[in-house]
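In structure tokens below, several structures.
Each reported figure results from applying straightforward, stated rules to the coordinates on display, with no laboratory input. Bear in mind that the values here come from a model prediction, so they are computed numbers and not experimental data. Cβ atoms are built from the backbone, for glycine too; each structure is taken alone.
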Structure I
Amino acid sequence: MSAPASASSAPTAVDLFSGAGGLSEGLRQAGFQILAASDHDPDACATYRLNFPEVTMIEGDLTDRANHARLANLATPMNRELDLLAGGPPCQAFSQVRNHDRLLEDPRNRLYREFVNVLDELRPRALLLENVPGLLQFNAGEVCEQIEIDLSLGGSYDVRSQVLDAGDFSTPQSRSRLVFIGVRRGEVLPGRPAGSGLTSNVGLRRKSVRGRARYVLEGPEELVERLLDPADLAAVTAEQALSDLSRPGDRYSSDPRSVFQEAMRARSDAPQDHSPSRIREDTILRLKGIPPGGNVHDLPAELTERYLTGKKWGPAGNGKRLARRHFYAYRRLHPRWLAWTANTKADFAYHYRQPRGLSVREVARIQGFPDAFHVTTAPQGTPGQLYGGARHSRYRQIGNAVPPPLAVAVGREIRNALAAALIRAAGEPVPAQSDYLE
């Protein structure tokens, strides 16, 4: 039987379906030693290897028995039990499952099933599974409840789910995630991370000033003051995240202007991948007519014409006006508020001051990746590579990732709970939580 770690040693973790490594980056910052990771995307694996050279990356389908066996061998080195199994298996088919008692058996959920299989085989001290909060809406929460039952392994683990927003945890965007945390039956579940409460109490309100739209902050004065304080790392605006990247290129535009920028620039002499995608002349004209925080609905009528400069692009629709599919188009960040949830596309949002899109580095900042975390791709033509080109791949990798600051907050709670359990097992008094943090 594997021996438990001591309270003073770094807890170990394995990251399944790791993508580029957002969850691993956060766990690493929280003090975990990542032993192994797995993913099937060759570009994400290349980025992971670049940033975690000490971690063994298992590239390919984890349901392949050879990959599964290799992972199991790496997860418990030196006859020591694994502390944490973490990951975010895709769960796209959950909304279509009619019999929720058969989530594991549904062939569309084979990756989710593999996470549960690995959990059952390794029996780590704790588990962490993250996914989209939309799972809570499927069949009045029954899918979420069934996942908790599956992860409990018949009562071997106590499992709790909670929705957390990255914007409450030092991340300059609003991004909700559903997090499942479990520990062995009889142990104390980690606490809920204490966030700022920003995303549920502060927001933008649209006002009309002399016939033109403007967006202003509204919320409790104390929280607004924290948000606008560049020395407060708990609440970060788009401008506090990006103002030193105002000029694209291979140099910073200024010295750090916030504690967030100072933290992001640690171990980095220059911004990597800081070149926005090209945009159409029509888009530039529209952005000049949209206030910070606004979108296509704030355009004056003359800028909603389908073509402004005579150059044809995309499906014509009715050929006269922008179509309904442009509902979320042309969204401009607001300098004094959080960004929208970053997705896999370069045009999910535009700069708050300049009529341009965001670079890969700026999107990485919005996700909370440090500048020393570099994004790359596998050689062109690598089997399994998704179509779209290297630039699109880099946006996709960052957009699909877990925001590292959110992973730090959750990882610290798990680490503290695991350390306290070992201390209690040794019959020693448990120190205050702050004594654990580095």
Structure II
Amino acid sequence: MHVLDILKERGFTAQVTFEEDLYKAMEKEPMTFYVGIDPTADSLHIGHCIPILASYHLQQAGHRPIMLCGGGTAMVGDPSGKTDLRQMLSQETIVKNMQGLQRQLGLFVDFDGSRGATANKAILVNNGDWLLKLNYVDFLREIGALFSVNRMLTAECYKRRLETGLTFLEFNYMLMQSYDFLRLYQDYGCRLQLGGDDQWSNILSGADLIRRKEQTDAFALTCKLIMTHDGKKMGKTEAGALWLDAARTSPYEFYQYWRNVGDPDVERFLGLLTFLPMEEVRRLGSLPDAGINEAKRVLAYEVTKLVHGEEEAQKAQDAAQALFGGGGQGAGVPSYEVTRAQLIEDGRVTTLLALCGLCASRGEARKMVQAGAVMAGEEKVTDIEATISEEMIGSEGLLLRKGKKNYCRLVLK
């Protein structure tokens, strides 16, 4: 099966330019392609994973990935999907964030040949190497002269911002991303860019720039954004984005997120986020009634294994089984260390709920207690002034629960 058909079958593909020509070009010789990620944080989140996992399939088929970290474009900020100007980051913060992203990219693509890539090892580049050195007037004359402002303003990434205010800073983003594509073509022969579907306008502009400057074909392929079956954007937890960094989203929380997705979404995410054969994906997705819970367990385990490794995936699965199957404490459950001095000073359940992160504030914790949604061990907490003692925590720890699916184990430090 052609790799583009594999991407379609597994649910990746949203839009493709000159599809028939792209098929022929990829059959003729290996294609060099790229995915760009702006280092706006020191960790990838689940939304980044779709084009990166598409890169895995392309590399497995013999094509060469370039992973571009936007050390230059992050200085400007992509307006796509944003209603307000992004927070301006310092160059020091961007460099720190890039270091975190580089470690995680190796989870998905082969940079050193250790997983079978030889002639098509992935390449890591930083667009700051060329963007931060540009002469502004030369750039405007060479690149800016080829862009129509009228056409740019029809792009979705700009149209949505015109009502709330689009800065000239952000208006430059499309030119910079397009120039990245041109540079990667000139330096590495890159002719295909992958990205999320919200990047369609930017990617098209880059492919068009290559055609105009180099008189050769370049292609765009966008991937579907992670949405639920009813059109809501996924990848958010109560605490914020679903991060790949274990310090931001614990393996247990990550596992539980996928364990609790809606029934209609299971088959689609098995296709996108695991490497299971599609026959198995379809079998699991079609399990009737309670059988879909087994499919969710497989999904949660496989995605957690991909991101955090087999050991952490097993620990998360064991912890979930201990909690939901038999009431045990579960070693993989998120924990919070509390000192005896803290308990003496303020050992109220509402305070501890806020400190351990189960509730965003003490006010929310009080509301949860009043709603009967909090348990300490096997006991429901009904008094907003209820306290936790050293004896209650003991040597094994004490499990706090908010609602049915949010847990944290208190342990004595």
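Of structures I, II, which gives -12500 when helix-only ellipticity at 222 nm (-39500 (n - 2.57) for each DSSP H run of 4 or more, over all residues; to 500) is computed from the coordinates?
II
So distance in nm of label points 7 Å out along Cα→Cβ at positions 70 and 334, computed for just one structure, reads 2.8; which one of I, II is that?
Only structure II yields this read-out.
I, II: which one has Cα extents along the principal axes in Å, as calculated, at 75, 47, 38?
II
Could you figure out which one of I, II the value 17.5 for mean count of other Cβ atoms within 10 Å over residues 158-165 was computed from?
The read-out comes from structure I.
Thinking only about relative contact order in percent (Cα under 8 Å, 6 or more apart), which of I, II has the largest value?
I
Give the label, chosen from I, II, of the structure having the highest value of mean count of other Cβ atoms within 10 Å over residues 262-269.
Ranking I, II on mean count of other Cβ atoms within 10 Å over residues 262-269, first place is II.
So distance in nm of label points 7 Å out along Cα→Cβ at positions 166 and 190, computed for just one structure, reads 2.4; which one of I, II is that?
Label of the originating structure: II.
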